[in-house]
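The data blocks that follow each hold one structure.
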Structure P
Amino acid sequence: MKVPSSRSAAFPWLDGQPTHLPCHPGDITPSVLLPGDPDRVTKVASVLNDVVDLGRRREFQMARARWQGTPVTICSTGIGGPSTEIAVVELANLGMTTGIRVGGMGAIDPAIPLGSFVIVDRALRNTGTSRIYAPFEGDLRASAAVIDALERAARALKLPHRRGAIFTTDSYYWGQERLARPDDDPGEVPTRGLIARLAAGGIAGMDMECETLFAVGGALDIKVGAVLAVHGNRATDEWLEDYEETQHNLIRLAATAIAILESPHSSSGEIP
């Protein structure tokens, strides 16, 4: 990246320092894990090796570590499209070439069990931020190489998983056909029928970041993907209260996929 000599309102960085992320030039590895929750960065780091804390600013908590000898950065995105866009754009300018979202989702297929994993292959068009980066119609796709690496990692680790499409929304409550107040009439929710329509279309579940990651990554020529842990199932109305083991396995899965992607033997089928 060309380093501006002074701060510009059009690109308000200074001395190579991003406007929002708590890091400096040289801090970022080519591959980055992208949890939503800042507190999960500490959880991710606890599973990996040689951890270096990079700090926190706003919703962006960062660290650098290694997994199976492969360097990896962890950066939280916060909730939703706007903060995800900020993280991905700034990381791309700092040297990120692969970004993998590691988060949770609500399944809408009753056959998807709690604690399993969905490797996202496409995201439906629904949010505002993504339209700026990908104004065309049609679903947004994860990078084929990332999907393949995630599937290989899940098989190697013997973790329950499936590929699937995700519906990304800007809204947690009404936008996901939830109640805004506990005594609301479900029939009065403006999005009533959404889950049934998505399930009829074969959609695996809902999240709040995948569409933006895929749109921004595509526009900036970054390899992108996502693996989501099933924290709830809207079809069965189940909720995973204790997901420590699930989170641990989610991190192992995504980090192993990065090791596969960066291995010189990645095309041979060998797992690092």
Structure Q
Amino acid sequence: MLIAQISDMHVKPQGEMLAPGLDSHANLAAAIRRIDALDPRPDLAVATGDLTADGRPEEYAALRALLDRLAMPYLLLPGNHDDRDGMRAAFPDQPWEDGHFLLYAVDTWPLRFVALDTLVPGSNVGRLCNGRLAWLDRTLAAAPDRPTIVMLHHPPFATGMPHLDRMGLEDASGLAAVIGRHRQVVRILCGHIHRPIHTIFAGVPASIAPSTAFQMQLILKRGAALQWTREPPAFQLHAWSDSGHLVSHTVFVEDFGFLERPKSYKAMEAGAGKDVPA
């Protein structure tokens, strides 16, 4: 199974700029063309929050029009730039469970997908209350033998980027306790940071997808302000194998072309796998 993970699209209506010279609508459209052109094509796309710039109805309408171009089904979850009511109105066909939060579990594919809602209206910080953690515990307990991906917008771990870490998930200890009780979780997928980042959380590989809109500068120095960069839009491609491994790739939306390999490298590649004297 192949899963394309897009994140932090910050979509605005066509023709509106997210920042001077930054067209998040066009960037997502290009990402969708890139995903649809992959061979083999992904079976599913997941979008891990900050779907729109400001959570306005016209932004969700623009987002819907773009996502419906995908040649595969897609799953959504909210980020701090999103609005729950706006998402429910624009995407009533998403598998939202009844209730206030945008939570769901989907069992259609070889992997089970469990989505969490970490949105705190009016704040950049994420939170999981006791109710949402209890829901996650029950949901994971209901299918202990199904390999599962847990998805949330705010990373539950520190990235080493101090300014952004202050905007992460508040008190991730509850989530760690729940994840630690359910060994079928094979990956935690996040967004929010606008960079590809990987670590281990509660004994489970956890990763952050880059943004289709713009990337954040890698700044590890304390006290430094956020900086947006001109690094290219990108997404993650996760490949689930029959042997039970999930392998992840960062895919740039832009086509950078190919380099001509030196003859010496071609000779080495031609001899790969053959017995070569040490």
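I have 18 for relative contact order in percent (Cα under 8 Å, 6 or more apart), calculated from one of the structures P, Q. Which structure is it?
Considering all the candidates, the number was obtained from Q.
Among the shown structures P, Q, from which was the value -0.35, -0.57, -0.84, -1.24 of log10 I(q)/I(0) by the Debye sum over Cα atoms at q = 0.11, 0.14, 0.17, 0.21 Å⁻¹, for residues 78-149 alone calculated?
It was calculated from structure P.
helix-only ellipticity at 222 nm (-39500 (n - 2.57) for each DSSP H run of 4 or more, over all residues; to 500) was computed and gave -6500; which structure, P, Q, did it come from?
Q
Have a look at P, Q and say which one yields 21.0 for mean count of other Cβ atoms within 10 Å over residues 166-173, as calculated.
Attributed to the structure labelled P.
If distance in nm of label points 7 Å out along Cα→Cβ at positions 22 and 230 is computed to be 3.5, which of P, Q is the source?
P
Here FRET efficiency 1/(1 + (r/R0)^6) of positions 70 and 222 (r between Cβ atoms, R0 = 41 Å, to 0.05) has been calculated and equals 0.55, so which of P, Q was it run on?
The read-out comes from structure Q.
Rank structures P, Q by distance in nm of label points 7 Å out along Cα→Cβ at positions 158 and 206 and report only the one at the top, that is, the highest.
P
Taking FRET efficiency 1/(1 + (r/R0)^6) of positions 110 and 254 (r between Cβ atoms, R0 = 25 Å, to 0.05) for each of P, Q, which is largest?
Comparing P, Q by FRET efficiency 1/(1 + (r/R0)^6) of positions 110 and 254 (r between Cβ atoms, R0 = 25 Å, to 0.05), the maximum is at P.
Here Rg/Rh (Cα atoms, Kirkwood Rh), for residues 46-189 alone was calculated and came to 0.95; which of the structures P, Q was it taken from?
Going through each structure in turn, the value belongs to Q.
The numbers here are math on the coordinates, done by the rules we state, and not lab data. Quick caveat, the model's predicted, so the values are computed rather than measured. Cβ atoms are built from the backbone, for glycine too; each structure is taken alone.
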